[in-house]
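Throughout, read-outs are computed from the coordinates displayed, never taken from laboratory work. Being a predicted model, the structure only gives us computed values, none of them experimental. Cβ atoms are built from the backbone, for glycine too; each structure is taken alone.
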Structure P
Amino acid sequence: MIGLLGRKVGMTQLFNEEGFPVPVTVLQVGPCVITQVRTKEKDGYTAVQLGFSDKKEKQSTKALIGHYKKAQSGPKRFLREIRTESTEGLEVGQELKVDQFEAGEFVDVEGISIGKGFQGVVKRHHFAGGPKTHGSMFGRVAGSIGASSFPSRVVKGMKMPGQMGNQRVTVQSLKVVKVDPENHLLVVKGPIPGAETGCVIIRTSLKRGKAKPWKVEAKEAEKAPPSPKEPLEPQSQKPQEPQPQATA
């Protein structure tokens, strides 16, 4: 499984080959810097740690600033680990871009849903509420939440009013419609969780994805040091022949 970090830009629509509009979400994906590589021998699992979106040093701790300097990078706003089967070819300091994905494949997108504050059971759990007729004293309330004799307590997991949204949500099997490597954009079909500019994690689909290796830019071949120039042999100077003098 491969994955990258990104940011939600917004929603728009594209037209397919048949001329029908397709709702899509535009994501700014990468470039992501590899800040650490986890190995099974050292850490007990295999993963790659990525950083996305620069921020000022004063907004980060000294410990993290030192951690980023090992990757020859500045502080990052979004730091996450991606579990992967293999880390072959991955090294600290490398950059991973949106070309890891291709149009037509499926991805899973994870983000934080929009918070809606404290809500009642009608909006939060889609309760129907009481009758709307004259004289009904049962409106948008939750109603009974437990028995008195047994078990004499509220059962865990009871649907009640409370905080709505602001939770981690993963939308699976979204089709990649378009990839724009020049502008670091990824276009997927359908909505994703979170508000605009919110950070998200994009992985290959768990259900419909295919195993593939990471795309890593090949390093330039190390140039051999230039061979020292051979000293030039001193040229033997020929004795100058006396020039004939012109007679009067």
Structure Q
Amino acid sequence: MPDRPRARRPHSFGYDRNCMCLIAIAVRTSAHLPIVIAANRDEFYDRPTRPLHVWDENKNIAGGRDLRAGGSWLAVTQEGRFAAVTNIRGIEVTNPRSRGELVGDFVRSNLDPLDYAQQIQPNEYAGFHLIAGDRTRVAHVASDVSATLLPDGIFAVSNAPALIDWPKIVLAREAMAAALDHSPRQLVDELMRFLTTPRGGPIEQEVFVSLPDRGYGTRSSTVIVMTEDEIAIREMSHPGGAVVALNLRGEEKGAGADK
């Protein structure tokens, strides 16, 4: 039976029950830090979620899981493959596939990041940004732009269309650039401080969202720092502030995941 057409339809700029709302990434900005990621996931508080963990069905992968749709907003493997997704407000489709599948499918695969991004059919998903890569190549694809490789440097996305810089995107690039001047341990602290500090103002500029009267806000703040030998991950869950820290090493390096 052929698939039903997935027609796009406009959507008001409200609070969507979807994926993380800010991703900043530094791609090969130094010889010893090929990848650094700072990301916040904004979501309704009642959506069932499992925080950062080594996946039960695949011990090579770590990330959070959406227990309703089964996908992930951010995941990484011991070898350094990773993917992260945000929603784009204002783009919906009929009968959409889960955007969280895009993350899981990439980290389970061996596909080149750009090849993977190019084979995605954007009209099968509600609006999204996807960043997928490894220590050497990082691709970006979105509902409104074709797949491309990111150049070395700092890149950030939120819930705006690809060609629109919301204030929080500018803040994220600036915070990443400033944090990269610190040691790896201080780098994690500085980025976590950035992700968890409320600033006030509209959603377009607020990095840490807290709207308890609407049952909505930042649910997790995650920092990933990759060296050539290991991957340090720290995630703070909200509300409550519980922290999970993992250290991943590729099996060829002689170790697995340390908690």
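Can you spot which of P, Q the value 3.7 was calculated from, given it is distance in nm of label points 7 Å out along Cα→Cβ at positions 137 and 185? All intermediate terms of the calculation are to be shown ahead of the outcome.
Details: P: 6.0; Q: 3.7.
Here the read-out was taken from Q.
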Where does the value -4500 come from, among P, Q, when helix-only ellipticity at 222 nm (-39500 (n - 2.57) for each DSSP H run of 4 or more, over all residues; to 500) is the thing being computed? Q
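Supply the structure label, taken from P, Q, corresponding to Cα extents along the principal axes in Å with the calculated value 149, 51, 37. Can you show the working numbers first?
Numbers: P: 149, 51, 37; Q: 48, 45, 34.
Answer by label: P.
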Matching task: 22 is the computed value of relative contact order in percent (Cα under 8 Å, 6 or more apart). Pick the structure from P, Q. Q
